Structure formats: structure tokens, C-alpha cells
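Structures are listed in the sections that come next.
Bear in mind that the values in this text are calculations on the coordinates, not laboratory data. This is a predicted model, so every value here is computed, not measured. Cβ atoms are built from the backbone, for glycine too; each structure is taken alone.
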Structure I
């Protein structure tokens, strides 16, 4: 084979290989302390919040959706509920192929964005989220995603070998995919609780009604809230300080959420294709 042709061929193959993985920068919104990504969508650069507690692929304003090619609208609208118990009905589309920041996603759901949710802070206050489009959990369906909040980056890959790069410090844990997100077990040594991994919450929270009768909530006098300490089996994450709430909607079925305060201390690798998850504590 001609050396020039061979060189071009190898370059082409290497570019294909590189295209199978992308690193997105995780920025932090100064007002609400939640992660967002600047996405190039329909020739626009828009600020999109990363919310692992939300299903669906992308939640975008309808004027942005109207600019997307290769889309088909569902006949029925979809309904979803936020932590405040508010139910929204939105238009839903399927986009067959969409390039986002140098990574090509195939057949993703795009949902009309309507303002939702509450931001749970360390105090008792609950603030409304500004209008901000959302990346939901289903964008990563079929891919390998590593959520590296300590280093402020998200790695997306279509690598088949999800064990690559893992050592004994990565702990495989059981989990459940539900309509509320990824649910893992956490314990206060008296009871095991079902907790959603939720990057859309600044603070880890738990329902008071879910607590064991033997669990004693402690007082954080500095910020004036009660909390319990939770642990994940085999993961060296002692004492996840979890705020106790009375006002969490009964329509939210999990016991609570593990928010950004938890994720900032861990690496989380999820194989969405083979339904596996690993957590590594950053000590």
C-alpha cells in the first residue's frame, strides 16, 4: 500500500477512535450552585443544567426544538413530577441523530422544557430554579458515562469494555433504574433507604417519614437544620450528612436524594448499556 494512503488511512482510523469519547466541562451556576454544560445545539450555544434526577434525554425550549432536524413528535404529551409535587405535561420528540459538542447521539428523546423543580439549600429555604434547559439521564442510554464532579468533567464514551481503567478503589454497587432516576441503597445502620442520585439537588435530603423510629436526627446549629448520617455499603463515604425534610412531596416515592454535596466527593461511572454502576470515593 502506498505510504501516503496508509498514513491517511491510519489517521482516519485514529479520528474514528477519538470520536468515540468526549469530555465535557462541568461548570457551576453561581446562583443555584448546580452543574451546567454549554452545549452547541442548532447553531446556538446554550446553558443546560445536568440533572441526573430527571428522565428524558434533553429538555429544551420549544423554539430550540423547532430548529432540530430529523425529529418526530409523539402523539401524546408526557407528564412528569418534580420534588415539589408539581405535575407538568409537555410535548415529546424523538431525534434520530444529534451532534452535541463533538459527540453524536442516536435516537434520543427531546422534551419540551417547562420550568420545574426546587433548589434545596443547606438552610430551610427552598428557591425556585431559573429557566434553564436540562440534560436528563436518558441522554446517556446505551453509553458509558463517568461523572467526575471533583474535577468538574463528564466523560461520555461508547466503549464496550466498561471495566477498563477500574481498580479495587472502584466499588460496584446494586442499583435500580426507576422513573425517578438511579436509586441506590444508603443506610444509617438502623434502616436501609432508597436514595436517588440527583445532580439537580444541591443538598442530600431524606424524608422524615422514611426514618427508622430508632434514628435520632441531629441539629446543625450553624445552618439551622436537622440531619442524619448515611453510608453506602463498602464505599468509604462515612457520614453523608443528609438533611431531614418534612415537606418533600408524597408523590416522590424514593426516601430521599444524594445531591451535589455527595457527588463532589465521589467519581461515579455508569454503564447504561449493560446496567452497571461503580463509585469511587475521593479522599
Structure II
């Protein structure tokens, strides 16, 4: 990295009131590095820095037995860096994950990591879900993972969270199949007629409409793992004018009974797998907050 090159803030986590971690990366994709900074407020020199030769896409962490943070950093290629403050760091690679790695199995990038109990869970862009412990790295019940429905191209496994390994929630994005199609006989005849009339733009529009096919968008689902199987527990719609389920982004576990999930177009879910998730667009939440005397809403 050259001096004064702008840095990109890629992620951050807080482990305590005065203990947090942030990760930055540079703009040079030919020589990608990330800079992981850890802040421990109880020390006179609170900052620690670790540099890794990858782009870090996700962070997780916990406080170790010695009271110091242990940070886990995940690269988009499936590298997992373990950084215990005050001790030697370590590196592992999820075999098959990534795009440019030598061991890539055409599964694509991984994108999210969560710490549940003593295990790390890593999700990816093509139905990937891995479980990592101190002694093992492998798929998490691969034969039981959600399957791609017939009218969709692939599933993107996103944010995952849960209180135990037998009680997990995961955002899944359904990517639709390409709806491009060939012209019908009637469309071909009409196109030739328009060309003969010199109406070239209208003729081109018929071909372009067939290329694009019926407009379809990514759709979201919230899945739950009960220790035996995955099942859909929410298909959130942001408004009555959006028939497709909205994509989801983050999951927060407030308690066993209260799981919060947020997504596109202001979707907010609250509930758990044993009850119906309450779906609220953010405007409704904002109205509730605005009526509260002590609420301060910033834009």
C-alpha cells in the first residue's frame, strides 16, 4: 500500500464496552491486504494491529480465559485467521472455497462467519455451510442443507446466528434462473415486418424483451435448524406492492424467544421458530419510536 492511499472499512465487532475490532483494506486488488485493528481500553497502549494478505469479509470473536480478545477473521477465499491478543496467530484454509485459490472447487466466495459455542460457522454464495473447530474443518450436515428449487439457479447462504448448534437461524437468498428465451414465430414475423417498414427500434425492442425475459428478482427466506433439519420460518414482504419475499441481511439473538432479523426495504422481523415472526417495515417502527418521548432518531 502506498502512503496516504484511502482505506476501505470492511467490518467491525464489539466484544465489550471498551474492547472492539475493526478491519480495513486497500484499493489494490492485485496486492490485496487487510489491516485488523483491535482496541483494548484497559491498557495504556490499547491498539494492536495484524496484517493479512487477503480481503477480510467477516469477523467474529470472544473474550479468552485470560481476559483478552480472540479475533477470528474470514477472507472471501475461505482463509480463517485466529488472532488471540498477546499470543501467536494461526491460519487455516477451507478446502474448496474461493475463486482464485489453488484448491477452489468452483463453489465461489464465502461471505459470513459466526461463532456459536466453540464452533465457527462459515456460509458461502453457492449453498456452502462449513463448521470449524480447533481440530476439524468440514461441511455442516451437507446432506441436509436447503436445496435449490426447480425455478431458481442457486442459493446464497448469508448471515447465520443462533444460541446453540441445535438452534440456528440463517438468511438464504434465492437467485432466480435466467428467463431469456427464443422469439416465437409470431414475434419473428412481426419483427421482420417492422424491419421492412424501417421501424428498426421497435424491431430491436422485441428481441431485447425476449433476451431479458420476465423480470425476476432475488428473494429472501429465513431458515431455522432444529438439530435435525432446516425449514423456512419466514418469507418477509416489505410492502403489499412487493410480492416477492425481501432479501435479508443480519440476525441478532436477543434471547431464545426474541430473534431480530433485518433486510432490504426496511424489513424488520421479530420472533422465533416456535411462533410466527412479526414482520414490520421500518416506517412503522419509526412511527413507534417517534411517539416515544425519549427516542432520538437521526437521519
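Determine which structure produced the value 20 for relative contact order in percent (Cα under 8 Å, 6 or more apart), calculated from the coordinates; the candidates are I, II.
Among I, II, the structure yielding 20 for relative contact order in percent (Cα under 8 Å, 6 or more apart) is I.
By the measure mean count of other Cβ atoms within 10 Å over residues 20-27, tell me the structure among I, II with the highest figure.
Going through I, II one by one, mean count of other Cβ atoms within 10 Å over residues 20-27 is largest in II.
If distance in nm of label points 7 Å out along Cα→Cβ at positions 100 and 164 is computed to be 4.3, which of I, II is the source?
Working: I: 2.2; II: 4.3.
Working through the options, I get structure II.
As an exercise: log10 I(q)/I(0) by the Debye sum over Cα atoms at q = 0.10, 0.12, 0.14 Å⁻¹, calculated from one structure in I, II, equals -0.55, -0.78, -1.04. Which structure is it?
Clearly, the read-out refers to I.
Where does the value 2.1 come from, among I, II, when distance in nm of label points 7 Å out along Cα→Cβ at positions 108 and 260 is the thing being computed?
The value was obtained from structure I.
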